[in-house]
Structure I
Amino acid sequence: MRVGYLGPEGTNSHEALLGALPAVGGEAWEQVPLATIYDCVVAVQEGEVDRALVPIENAIEGAVNATLDALVLDAEQVVVVGEAIHPIHTCLIAREPLELSAIETLVSHPQPVGQCAHFLRTRLPQAAVRTASSTAEAVRLVAEGAAGANAAALGSRLAAEQYGCEVLRAGVDDVAGNETRFVWLAPEGTPAGEHGPWKTALVFWGVGAEAPGWLVRCLSEFAFRGVNLTRIESRPRKQGLGRYMFFLDLEGRAEEGPVAEALAGLRGHVEHLRVLGSFPAA
């Protein structure tokens, strides 16, 4: 079985994959590094990989929008079949020992930049920030000198070891206990597992969204039936200002009891409702 992740080797996604594979009996699966989160999602849609593990939510920065948008806009035949929580320990990494005051350039993926924003403002105010496609790519650029002589990267200890770099500071995340929730993606129709507790992820939008109380009426379908929502996000539908899609995570399976009744009620309020998956909670 082929499983895709945001590469190259040494990214947080790669670390999360290495940690999650034993739990799903996938130690022998072929690991396929891909250039972007979008590529990971679409690779499942097009059958280039059998599974993908992608980040969907971070404790500091919130939703990973690239994952949400790709699922809705580009991968209608892809579903969520599981999730995994991975602790994030971001390191400041350079080719060789370097004083923080000497760092001129900081390279990273945008997500760690947000997760370490306070550290960067207070400890590296002089450093110009450059973006890379992943944390491991940022470390590779620094290791090869492609980012300049006095450059550093935000990345994992795994990436530092892989590219022969020095960890200048460990745990530079702004909040202790930083972690990211990853989701397993698979083609539609793939069984999600056998053991709960269960969660369901869905997205909806609809005619009437501009009317007062529309969202309250939508959410009341769950509240009146005692269905607990664990997450709600809104994202632009990319069709003009004021047009949004709403993502929900909730406790329970889509086809059972109060959840099924709530979804049936919700369909009466919305133009579009798609269950992104029911799966065992991490």
Structure II
Amino acid sequence: MQLRSLIPIALSLLLVGGTAHAADNPYERGPAPTTASIEAARGPFAISQTSVSSLVGGFGGGTIYYPTSTASGTFGAVAISPGFTGTQATIAWLGPRIASQGFVVFTIDTTTVFDQPDSRATQLLAALDYLTQRSDVRSRVDATRLGVMGHSMGGGGSLRAAAQRPALQAAIPLTGWHTTKNWSTVRVPTMVIGAENDSIAPVAQHSEPFYTSLPSTLDKAYLELNNASHLAPNTSNTTIAKYSISWLKRFVDNDTRYEQFLCPAPRPGTLIEEYRDTCPHS
């Protein structure tokens, strides 16, 4: 066959391949990512926010951050719980930072600041149900693409929520604390983020056993922040944001463009003490 005869075939294959790629990734939101774009304090989406009263029941109210334009379609969503004695203010920085990358983010208050991890799990799931079924922004949310995050006991709550609701697409415990160490029943892609100098939830007693107990067949990762304390997630932290956004994009949005930031594993250095994962992700 002559070369000129092959050209139309090659072009048609490229077009088919491009169409197939788009069909395989219908949830891509935003431009192709770069290191600079996921480390930025704000992503490409303009955002707004709305407050939710504690009177809605099931959790202590909170704040929803969301992209203002729906031109891209609906968005995946994540609920985030604070830790023991904390309020939504302690994790508020994550709201606009993640939402501006193309998510609806619900930072919640818990019913009381003393609620234990399993109560926080129940409240995270109640918050997601409110977000997708009753909230003013429910039409912006894809109820099939949801995740949970949390700090300290809220992190333990995110693990319990993942165990209780396997339909979730992602879980990210941040310097998590829980008396349960075995999470072998979890089927939700999970990134465990610990801190090297955590004296409240030492990684050897919490984050590391959490990660190790997760099934070896699960998409999972363990990120240990270098020279960081238990309270690292309570203030703006580019490393936490970068890898949390990449994990949510990869598993809530099924956006393989973000795989590059997770696999191969980032090398330990000034910001990262240790990183483990189950690359390549399925």
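Rule-based calculations on the coordinates, nothing more; no lab input. Not measured: the values here are computed from a predicted model. Cβ atoms are built from the backbone, for glycine too; each structure is taken alone.
When distance in nm of label points 7 Å out along Cα→Cβ at positions 44 and 92 is calculated for each of the structures I, II, the largest result comes from I.
Look at distance in nm of label points 7 Å out along Cα→Cβ at positions 84 and 116 for each of I, II: the largest one is in I.
To which of I, II does the computed value 20, 14, 11 (semi-axes √(5λ) of the Cα gyration tensor in Å, for residues 76-163 alone) belong? This value belongs to structure II.
Assign the value 20.8, calculated as mean count of other Cβ atoms within 10 Å over residues 156-163, to the correct structure from I, II. Answer for the origin of the read-out: I.
Any idea which of I, II comes out highest on FRET efficiency 1/(1 + (r/R0)^6) of positions 36 and 60 (r between Cβ atoms, R0 = 30 Å, to 0.05)? Largest value of FRET efficiency 1/(1 + (r/R0)^6) of positions 36 and 60 (r between Cβ atoms, R0 = 30 Å, to 0.05): I. Here relative contact order in percent (Cα under 8 Å, 6 or more apart) was derived from just one of the structures I, II, and that gives 22; the source is I. When P(r) over Cα pairs in 5 Å bins from 0, in percent is computed for each of I, II, the one that comes out at 1, 6, 13, 18, 19, 17, 11, 6, 3, 2, 2, 1, 1, 0, 0, 0 is II.
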